[in-house]
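Every read-out reported here was derived from the displayed coordinates using simple, explicitly stated rules and does not represent laboratory data. Since this is a predicted model, take the numbers as computed values, not measurements. Cβ atoms are built from the backbone, for glycine too; each structure is taken alone.
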Structure I
Amino acid sequence: MVKHIFFDLDGTLTDPKPGIVGSIRYALDKLGITEQPDDLGWCIGPPLQESFAKLVPDTDPDEAIALYRERFSDVGLYENRVFDGTQEMLHIVKDCGGELYVATSKPHVFAKRILDHFGLSHFFAHIFGAEMDGTRSNKAELLAYALAECGADPHSSLMIGDRKHDIVGAHANGIASAGVLWGYGSRCELQEAGAQCILSNVRHLGMLARRGAISAE
C-alpha cells in the first residue's frame, strides 16, 4: 500500500487560474506584448520558464518571470480557490495512514503562503517546491529531491496531479501516478503521459482511500 502521497498544488488542490493568468498578462503588458493568446490555461502546471519561453521566445524568461512576480507575490497569489471537497478528501486520505506531501513546480515559498492562507498546510508533512531561481522546477528533479529528503521508497509512493508533467516526473522516479480531471490537463494528456489511474472528481479520491484502494501496485 502507498505510504507516501505527493500532491501537485495548482490544478489539483487549488484553482489558481485568475492569479496566474492575470500575472502572466501583467508581465506581457510590461514587455509591450500587445497580441496575447485568448486562452492561457495551458500555462497552469508547467514551470514558468517553459511557458514564457513559448509566449515570448525572444525575451529572457527570467525577465518575464520577474515581472510576473511583481503582481503575483502580492495579488495573484490569493486570486485562487480550493477545489470543492478538497478539505474533506485530505482528511480522509490522511486518516487512512501514510504521509502526505505537496510537490509543486511553484516556488515553495509561494506554495507555503497559499496553503497557509487556505488552512491546508497542516495536512502535509512537507511542502516541496522549486527555488526562486528555478532550481527543481522540473517535476522529475523535484520528486527525486523529495524522495531523498523524506526517505520514501518509490515503490510505496504515489504522485497525484492534473498535468503530464506530474505523470512524467513520477515515472522518471519509479513512482505510481494518478491523474485528476478537475484541473487543467485532459484525459488524453494524462493517458498519453502514462497515468496508471485517472480520477474524475475530488470525492472519488477520498472514496478510494476509504476503501483501501489507493495502491502503488
Structure II
Amino acid sequence: MSKILFVEDSPEVYAQINLALGSTAEITWVKTLADAEKEIANNKFELLLLDIGLPDGNGIDFCSKVHMANPKQAIFMITAHNDLSEKVLGFTAGADDYIIKPFNSLELKARVEARLKKIQLQDKLSTVSEWDQLKVDKNKQRVSVLENGEFSNIDLTHIEFKLLTYLSDREEVVVPRDEILNEIWGKEVYVYSRSVDTHISKLRKKLGSASAYIQSVHGTGYKFSPAL
C-alpha cells in the first residue's frame, strides 16, 4: 500500500482525510513541520499532503525545501485560501497539485489515486533500462545483451552489476575512479584504484556486443555512452 504523509494541525481535517483516503493509502499524520521533517528523513512517502499555515512555519517554504532535496517527491498543497498568487508560489515551490478547503472527499480521493497510479507506473518503468544492445532490470538484477538478433541473459557478479548500474544511471557523465571506489566498495574499504580497471575489464568481456557502451576516459575514469 502507498504511504502518504499528512501535515496538518487540525484534527477535524485529518478525520476527513482519513475517511477519504484511508482505504487508498497508509496515512501518517503530523501536526508540525519539524515532525514532518523527521518522518521524511526516516521513511519513504509516495505523496506529501501539506497544509500551508502550520504552527512552526510556512508550508510553501517547506515544500520548496523538500522539492530541492528530492525533486521526485509528489506534493499536494492544502489551504483554505483560494488566492491565485499563493497558488503560483506553491507550484513554483514544487507542488504537484493544490487542494482548497473545504474540499470534496470524492474529488480529493480521485486526484490522489490518479497521482499514486502515475507514481507506481513511473517506479515500475524506472527499474528497467533498455538500449539498442543492452537491457538492465534492477528489480530482478537481470542483464541481457543482444547477440545474433536476440537478447540473452548474462551472469554478473554483485560488484559487476553495481558497476554497470552506477555508470548507466549517469549516462554520458564521466565518473572518476575515486568516486566509483567510494560508491561501489565504500569509503571505509581500502581498494586500489586499479581494481576498478580490473573489474571493468571483466564486465566488458561479459557484455559482449554492448562492451563499447563503457568507455575509458584517459586519466580520469569511465563513462557509459550508448550513443555509438
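Some notes on this structure:
- At a computed 0.30 (FRET efficiency 1/(1 + (r/R0)^6) of positions 56 and 88 (r between Cβ atoms, R0 = 35 Å, to 0.05)), which of I, II: I
- If semi-axes √(5λ) of the Cα gyration tensor in Å, for residues 128-175 alone is computed and equals 17, 14, 8, the structure in I, II: I
- Which entry (I, II) yields the derived value 26 for relative contact order in percent (Cα under 8 Å, 6 or more apart): I
- Structures I, II were compared on distance in nm of label points 7 Å out along Cα→Cβ at positions 8 and 136, and the highest value belongs to II.
- Comparison of I, II by FRET efficiency 1/(1 + (r/R0)^6) of positions 112 and 184 (r between Cβ atoms, R0 = 25 Å, to 0.05) - largest value held by: I
- Test item: Cα extents along the principal axes in Å calculated as 62, 38, 30, pick one of I, II: II
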